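What follows are several structures.
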Structure 1
Amino acid sequence: MSNDTSSLATLADVEARLAAGDTFVLNQIAQWCPDCTVRQRPALPAFEAALARGGLPLVSLCVQETRGVYLSEAHAQLSERIGGAGYPRTLLVKEGRPASVDSGLNRVEVMSEPELIAYAEAMIAAL
């Protein structure tokens, strides 16, 4: 995953994966969020590699460029469906169903490489 937004999925991509019943990891970010753009982003390649060992693709989606302003009403609706605001929000989507917030597989602010790798292992174990 690169350090720019060109590798981000579109909302249509994410909605299509959900509708198709895909299993993947969704990383919801906000462009204004330093936890997303400064703290988590450098660790994403290791996280993505750890997920790939378990056959899980990582899909990142930006929902806000300006704090508190969603890119569209559809972005706001998706964010609410997967657990609400809080960035970065990283969650397992299993067979098109987002993990619930209380499952331990839908978390906010997992940012360091060791935390992300441990989180990847937990997600793989939950498959």
Structure 2
Amino acid sequence: MQLLKNIHIKFVLLSATIALLILVLSYVLPQVVHEKIWQIFFFLFAVSYLIHLLNGFLLKSFSENFFNIMVLAMILRFIASLVFIGIEVWPGMENIILFIADFFVIFLFYLVFDIYAFLANLRPISK
């Protein structure tokens, strides 16, 4: 049970659950899954994990700038997401609405996890 308290393990479990959900939806409802869903998934996986590592490092080093660090993480995630969507959509992609909808759903899964991790670590950070 101590292993499940590790935030990295929880992150991997969340990512595996999202990947499993994508697989199930691609077989059950293929019309709601864009052909580039795996690129979206791996991009958000990498960005979320790197931002989580950056947050952990910055909060340990500069705990007095807690609000600034959290806002920085949100801004970095938002800018990286806009750049990714721009790069993917610019060459003329078919079914852009489905791409953005799938991106938004996976983005929200990782955002909810980030909020959960933030709230779970709020007490240790405040001490």
Entry that produces 1.4 once distance in nm of label points 7 Å out along Cα→Cβ at positions 99 and 115 is calculated, selected from 1, 2 = 1
key: Given -27500 for helix-only ellipticity at 222 nm (-39500 (n - 2.57) for each DSSP H run of 4 or more, over all residues; to 500), calculated: source structure among 1, 2   = 2
request  = Compute distance in nm of label points 7 Å out along Cα→Cβ at positions 51 and 67 for each of 1, 2 and report the one that scores greatest.
outcome  = 1
message = To test your reading of the models, identify which of 1, 2 gives 6.6 for mean projected area of the Cα convex hull in nm² when calculated.
response = 1
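Each reported figure results from applying straightforward, stated rules to the coordinates on display, with no laboratory input. All values reported here derive from a predicted model rather than from experimental measurement. Cβ atoms are built from the backbone, for glycine too; each structure is taken alone.
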